[in-house]
Structure formats: structure tokens, C-alpha cells
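Trainee: Following are the structures in question.
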Structure P
Amino acid sequence: MSGRESLESQVQALGLGHLNYVIGDPEASKPYALVIAKKAEIWSTFYVDERGLVEEQSVRTYGDQEAASSDFIRLLRNMARIAEIRKERAARGRADGQS
């Protein structure tokens, strides 16, 4: 199993597969995606904005794939938690509006 397949398996096993992410494409332009990729022998993670452009302030570089993958998972978990909080707030807002 390649590093990419292994990371994809880990993402799925953690229940994070529903999130918007790209593994292995340094030229990814999928809007609102978290990307992990290797380019010019440097591993990095970054976010892509709504226009498909790299959010420059989000770029992080790593010395090896293990460090990049670990941080990628951490960032995906953060994305999942933010989505949960938004759903909770929306549900609370709907419940408050119905009272």
C-alpha cells in the first residue's frame, strides 16, 4: 500500500472521509479543500480558497511524509469539529426561533 493509499485509509477509518480534501496533488484547485502533497521533494499542507487558489497563509512545510500526514489528520479533525459546531449552532438557532 502506498503512502497515499495508507493516508486515505486512515482518513476513512477516522470517519473524516466526508470532508473536502485532496491527497497527493500539489496543483489541486478544488475549492475549500485541505491539500497534502509533495512538490520538489518538500511535503506541504495548504487550503484552497473558493476561487481554487492556495491560501498562502495556510501553507505549512514538513521535513518528511510522516510529519505532514500527522498534521494533515490534525487539520482534518479540526475541520470536522468546526463543522460539528456550526451544525450545533444552527440547530440551536432553529430551536430558539421556534420557541
Structure Q
Amino acid sequence: MKLDKTYLLDKISLLAAFVKRFRFIIVFAIFSTMYGYILMQVNAIDARQPSEKKISDQATAAPRTKVDPELAEKIISLEEQNVQIRTLFNQARKNPFAE
């Protein structure tokens, strides 16, 4: 095997001509491979299921809404005192999405 300068330059020029001739196919193959790899990674990430421990940790980590008992008593007493407020609360309970 020859390793002189002219031999290497000839081989490099042949390789350059080959790449130039098939550059579209080479670029298409590279991008298709990258796209396929990304799709496989997305599919692998999507297929993962959380463990029962993670699910229970997330469920217990959700904060509960706390109402001050004194405030609740105040609202109930105001509702009992005023008839218009009582009807307003009853309407809101029956249809909470009406304005």
C-alpha cells in the first residue's frame, strides 16, 4: 500500500467527487437517522409509567384548602340574618356557573 502524497490526494479527490455526487442522499440519510432517533427517544419517554410511590407522593403533596372556622361561622350567621343573601347563596349552590 502506498502512502505517498499524490496517492492520498487522488483518493481524497475520489471521495470528494463521490460525496459531491450523492450529497442529497447523504444529507437525507443523516437527517432521517436523527429524526428516527428522536422519535424513538420520545416514544421511550412517553411509555414510562410513574411508580406507585411517586403517584402517592404527588397526591399527598397537593395542598388542602383550609377555611377558618370563625370565618365560616360569620358567613353562616350573615346568611341567616339576611334573606337576600340566603337566596343568593341558594342560587349559587344550585347553579355555581351562572353569573
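Derivation of every value follows stated rules applied to the coordinates shown; laboratory data play no part. Note that the structure is a prediction, hence the values are computed from the model and not measured. Cβ atoms are built from the backbone, for glycine too; each structure is taken alone.
Trainee: If we compute distance in nm of label points 7 Å out along Cα→Cβ at positions 23 and 55 for structures P, Q, which one ends up with the highest value?
Mentor: Q
Trainee: While we're here: Work out which structure the value 70 belongs to, where percent of Cα pairs over 24 Å apart was derived from one of P, Q.
Mentor: Values: P: 28; Q: 70.
Label of the originating structure: Q.
Trainee: Could you tell me which structure in P, Q was used to calculate helix-only ellipticity at 222 nm (-39500 (n - 2.57) for each DSSP H run of 4 or more, over all residues; to 500) as -16000?
Mentor: Working: P: -16000; Q: -25500.
It was calculated from structure P.
Trainee: One of P, Q was used to calculate FRET efficiency 1/(1 + (r/R0)^6) of positions 7 and 87 (r between Cβ atoms, R0 = 41 Å, to 0.05), giving 0.00; which?
Mentor: Details: P: 0.95; Q: 0.00.
Computed on structure Q.
Trainee: Sticking with this one: For mean count of other Cβ atoms within 10 Å over residues 47-54, which of P, Q scores largest?
Mentor: On the way: P: 13.5; Q: 8.2.
Largest value of mean count of other Cβ atoms within 10 Å over residues 47-54: P.
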